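Multiple structures are listed underneath, in structure tokens.
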Structure 1
Amino acid sequence: MKLLLVEDEARMALLLRRGLSEAGHQVDVCERGEDALQQGMDVPYDVVLLDWNLPDLDGLAVLRRWRERGLRTPVMLLTARGTVGEKVAGLRAGADDYLAKPFAFEELLARLEALHRRGDTGTPVRNIGPLVLDARRRVLRHGDQEQPLTGREFALFQELAGHMGEVHSRSELLMRVWGDTFDGPPNIVDVYVGYLRGKLARLGAGGAVSLQSVRGVGFRLVVGEAQ
């Protein structure tokens, strides 16, 4: 599995990374909630291990923002908080599993494998004209060709594909894909539309599926119409 470990305690992060790597998994580590928020959206992980207590943005806030922005990657919440109320709060925020510290490493591995299997069985695949959007792998396929999508590209394409042919304003897309706390460049939607157009072109879909600009309004995804 490709895993994201969000843990600010250096020794714990080192031990978990070493153990998970020795078990055959690829592990990236983030120490801060803000960094994890971005990385989780941009990199297609199989499972995320998320510590509740982080120094800047706590794990529960990170988890809520991920779910608000459409991230469906399975998340296991790691925390020293073990009351029923706290477990319920974590699960309601969007966690798929909850493991209280201290824990046995063998149990962690077993739970990770279970989350990964669960994610595999629920893989949504959507046909968009001649294209296939594979949400589990975050790729676009056309015939035997495929293009990987970053987390943000996937969220944007999915939002447009969910309302095929409808025009989405830049402000709507910014809110739904980047969230109301985004403070980056205002033209970020245009930048990512450009990325997606490049990937559609590399797939050779031609005019079968196109991302159209509507002057003064925004964008729409259409099938069977040229730009």
Structure 2
Amino acid sequence: MTERTFAAVVFDFGGVITSSPFESFNRLEAARGLPQDFVRRVNAANPDDNAWAKFERAEIGAAEFDALFAAEARAAGHDLAGADVLAVLAGTVRPALVRALDQLTAAGYRIACITNNVPTGHGAGLARSDDHSDALEQIFARFEHVIESSKAGVRKPDPRIYLMMCEKLGLEPADCVYLDDLGVNCKPAAKLGMHAIKVTSGEQALGDLSALLGLALG
């Protein structure tokens, strides 16, 4: 069997390049005496049309998200404002993943990013800034293309967002590796023909990608 070769590696941002926002949500829940993964459960209910989905598609603003999320949280049995969730959303950068971006580029791979984000703030899961001296913007600058849900008006796991990236790169899905920390986002990528890697930690992501490409990363 011929060994499969790839031309591009496409990354999710929050939960891959940075630590998972779910870790921040869990800390918020613990501080407020809420059940673990409460935020995740609220966001998983009616996943295509809830406050979070609408915000990631930029169909609502921050104030409306704050109110809609609070209503969804109350319906789920607890009080939590949407603004409080946004306040803890940004993750911390994983330096080894950033090094891997440079190593992939040096090895001739094209790199890109598809991120579900919201049109406010800055950081993992938040809108990008125009400050090119900012540390996160310096990471984004490494990517040949970046697709943000809040600007594209479509969010993962909608297959259209992956096809948009393939069109930007001028590549077929089979030419691409895709990394995401959510299985629900990996499944459509794999169905389209990408080689999907579900990320559970920075070390696991680098190990799986290194083995796939035959390249020492990190």
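Each reported figure results from applying straightforward, stated rules to the coordinates on display, with no laboratory input. Remember, predicted model here, so these are calculated numbers, not experimental data. Cβ atoms are built from the backbone, for glycine too; each structure is taken alone.
Among the shown structures 1, 2, from which was the value 14 of relative contact order in percent (Cα under 8 Å, 6 or more apart) calculated? The value was obtained from structure 1. Ranked by mean count of other Cβ atoms within 10 Å over residues 48-55, structures 1, 2 are led by 1, which has the greatest value. When Rg and Dmax of the Cα atoms in Å is computed for each of 1, 2, the one that comes out at 17.3, 56 is 2.
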